[in-house]
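Any read-out appearing in this document is the output of simple, stated calculations on the displayed coordinates, not a laboratory observation. Keep in mind that this is a model prediction, so the values were computed, not measured. Cβ atoms are built from the backbone, for glycine too; each structure is taken alone.
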Structure P
Amino acid sequence: MSMSKQETIYRQIQERILQGYYQPGDPIIERVVAEELGASRIPVRAALLQLEQDGLVTLIPNRGANVRILSPTDLRDLFVARMAIDGMAARLAALYMDPSELELVDNEYRQILNKNEAPDPELMVSLGSDFHDKITGGCGNPVIARMAVSIADQVRLSRRLYFPHTSSVQMLRFANQHIRIVAAIRDRDPDLAEKLMREHIAETYDLFRVSLDGLGSKQL
């Protein structure tokens, strides 16, 4: 089934936000977007309303839309939720997922580690997203999968605040963590898979935390 005009516009604006074309705090002007996408302002307005519900846009009365700026509290809350949701997804994946679905990303991580050189940050971001999407999407629970996508999209709004500050050593550490999670899923060890996933997300949050003003030494 083909997408409606409104859904197409929604996807296009969403992609612009998630790819960094619009940065946090940037205005999204209905008239300009409508002209760029060859549409009227009505479907653009509807798309922005949906993006506000997704947590990606802030609508200000009489002023229009801006890409959402996540506060330190917002990020903390998102990561607490992500630990629970992705942790449960890893547990379910260890019970029900076909491990071969993770073989490709697992092999790519191993190749990166074997090169013994600084990894490409953009590649690591892409692999990381693919890794989490495969686990949450393949855990067998569509409710968890939908919630995980929503949270991951909101976290991506602030990715550029922390990833430029991530060392090659830390990126390789994340790769090792992902490999260990895959191994736990392959070994059908739900307790270990959930534990490793929660620890991994907590460590990822620490990178966000130290890059943002106002969090100080607060912990999850």
Structure Q
Amino acid sequence: MEESGFVSILGHLEYILLIVAFMLRNMVYLRLLTLLSSSLAIVYYSFFLEKPLLINVGWETIFSLVNVYQLLVIAYELYFISFSAEEEKIYKESFSKFSPLQFKKLLKYGKYLPFEAGDYLIKENEPVEKLSFICSGKMEIIHDNKVIAYCKSGNIIGELSFLSGSLATADVKAVEKGVCLFWDQAHLKKLLEKDEEIFAKFQLTFNDELAKKIVAHNS
């Protein structure tokens, strides 16, 4: 069966849309164009060939359903997930690499803990049971009875021990009262074992945290 000009354009258009989609960074537009490409492919393989290519139609249908699902997830994150003012601040400050849905899941595992000046969050040469994010207040890092650094609102504490499983290499002591959001390391590791994407984003977040601490130490 000889293809008409329209049919030929339709066949090429599905691939053009796919190429354009993969050039986009906006996930909504990427998913929409990919869905449109798959839809055109389904029409093309079903009605414009001498014999329908059912295998192609089947796979394009699966691709379409995957993109519909991902678009629904994005819509849910945009319109149905909300944060308090404090959670929004924490998200934008240090956890922006996570999707809103992933961060919401993290919050379910976390707890807020107030502390007073003089409280120790971590003791040197002892196991670190919590991964902590400082919401407010200020901490000093003490090694060999000397203050070697400070941590403040926006910093994460205990990330090196979390990754390595080693004992604490310094004391972390509050110099003023505040609040931290903490996660029990054992519970958090169980979550990360189930979700490799969240684990990868934690590693990126820890890299950013290390960079922030190096800049603060050298300034």
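Brief remarks follow.
- Parent structure of the calculated result 5.3, given that distance in nm of label points 7 Å out along Cα→Cβ at positions 22 and 174 is the read-out and P, Q the choices: Q
- Here volume of the Cα convex hull per residue in Å³ was derived from just one of the structures P, Q, and that gives 137; the source is P.
- Comparison of P, Q by relative contact order in percent (Cα under 8 Å, 6 or more apart) - largest value held by: P
- Source structure (of P, Q) for helix-only ellipticity at 222 nm (-39500 (n - 2.57) for each DSSP H run of 4 or more, over all residues; to 500), computed value -22500: P
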